[in-house]
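Below are structures written as structure tokens.
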Structure I
Amino acid sequence: MILVTGATGNIGRLVVDELLAAGATDIRALTNNPEKAALPPEVEVVRGYLGRVETLHGVFDGVEKMYLAPLEATVREVTTLAAKAGVRHIVDVSGPKDSWWAPVATAVEESGVAWTHLSPGEFMDNSLMWAEQIRTTGQVRDGYPDSANAQIDLGDIAAVAAVALLEDGHAGKEYLLTGPETLTRAEKVRQIGEALGREIPYITLDHDDAVAALEPSMGEFARWYVEGMRDLTEHPQQANRVVEDVTGRPATTFAQWARRRVDEFR
């Protein structure tokens, strides 16, 4: 049996879909709200939340492999329970040892269970931060238009997770996941404009104004995020082909993502 934790989350729900599409038939989905999960009937849905370990009684029974959503606060307790129940392989979303999510990867490794780490870069969905101002003003006011990275589609992360869960040969590997191309923030706004069929001006803010613009939605993380934008101006993130190498299909481009989500920018 394969357990998908966070099964109604932004990645976990897609992992369920990818497993079903690949023909998996023994899937258990952990969600905090089974009534609203709207998961397919062939999936066994169980109530529970990684952040409340007391809700996980029996969840790991009969599970051989699991997708682990990243929740640092309880990851050691969760992985200990999984190991004791006989889980043999954990595929987690975490990050390199010098990253924000490194404690998740460390806890998984120290559980003694075979592991595969998925270390994605910034999600394409983060570009939805521009949606409201595009809808209401027709422009984007943001900092560092030349800041460049290789954002990744959530579906591609899920696809890699499903392959790692279903196929042999992925244990002990860390996959650094990116989208297929490195784009500047200005180029992403241009591609959103192409999806909408109109030009979207990019109004450049200075550093402090960019932080102030993001503080209402990001709070204390706004300054950290803008500092990262500045760093990516000098040292752009390079795209890789790991998604395609693992799944056998090309990673989603930003233009494809923008066309798929275009209604959110109208």
Structure II
Amino acid sequence: MNDLAPEYVSARRVLLDALTALEGHLDNLVLVGAQAVYHHSGSADLNVPLMTTDADLAVNTHELADAPEIGGLMRAAGFNPGSNPGHWLAMNGVSVDLMVVPYQAGTTKASARAARIAPHEKLTARIAPGLEPALLDNEIVTIAGLEPGDARTCDLRVAGPAALLTAKAIKIGERLGQAGRQPDRLREKDALDVFRVLQAIEVPDLVRGFAKHREDEHAASATNQALSLFHEHGATSQGLLAQLAATASQGDPVVAPSFAALVNDLLTAVNSSSTT
């Protein structure tokens, strides 16, 4: 299905607005989240259009320049800080989320939500585990506008498919832990995004991505955690991840068993590669 939801088109416009503002920091930004997923997966063979209402950027603070100051750039481009650290709202209500991995966050406080990346202002970015692989598993891609009249393009790092599977799995795992007190935090769409990647990317390519993650202790730890979650919740058609994806696909009966089969193929290949 090739239809683009208007929310997705708007989210791309706002992403390009933010990237234009952050031009001096582009080499330290990595596109993650749904827009990165859709870059790799396309529309896939699903009856659900591509849809997202925001843009997610991982900020690699290694060699991040002190100037220009990021918060000031975002404000000058028409963004306002939201209620959470790193959540920047455009005038049309679409958000751009700036995120930093825990080991680069400048604080070890368990309760901390905002990354300390001075001299950039305190609430510029939030701490987000699971993005560690994206900092080394990425490639530069030309991001373009999605609507007539928006001819802008931007060359930007986009997280690889294996890095996106890791990030999505850890995000879902966090929300599973919160489901008891915040059941609305568990979103079916995250599992459907996982399914899109599993459908679109060949297993050997994913295995190579996961192997690359092993080159870094932080990325390896995140990926191991994600693979454990896939094993526990995604390896059967009755597993939570498979069922969430099926719900998000508007009840397509093929999705849950296909999800489980793809997860099992991936886990078998990853286990085989790690023992050779």
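Have a look at I, II and say which one yields 55, 35, 35 for Cα extents along the principal axes in Å, as calculated. It would help to have the intermediate numbers written out before the result.
Working: I: 55, 35, 35; II: 48, 43, 38.
Of the options listed, only I reproduces it.
When distance in nm of label points 7 Å out along Cα→Cβ at positions 46 and 254 is computed across structures I, II, the figure 1.4 traces back to II.
Computing helix-only ellipticity at 222 nm (-39500 (n - 2.57) for each DSSP H run of 4 or more, over all residues; to 500) gives -14000 for which of I, II? Mind showing how you got there, number by number?
Details: I: -11500; II: -14000.
Matching structure: II.
Can you say which of I, II returns 2.9 when distance in nm of label points 7 Å out along Cα→Cβ at positions 54 and 246 is computed? Comparing all candidates, it corresponds to II.
Each value in this text was obtained by applying a stated rule to the coordinates, not by laboratory testing. It should be emphasised that the depicted structure is a prediction, and the values quoted were computed from it without experimental measurement. Cβ atoms are built from the backbone, for glycine too; each structure is taken alone.
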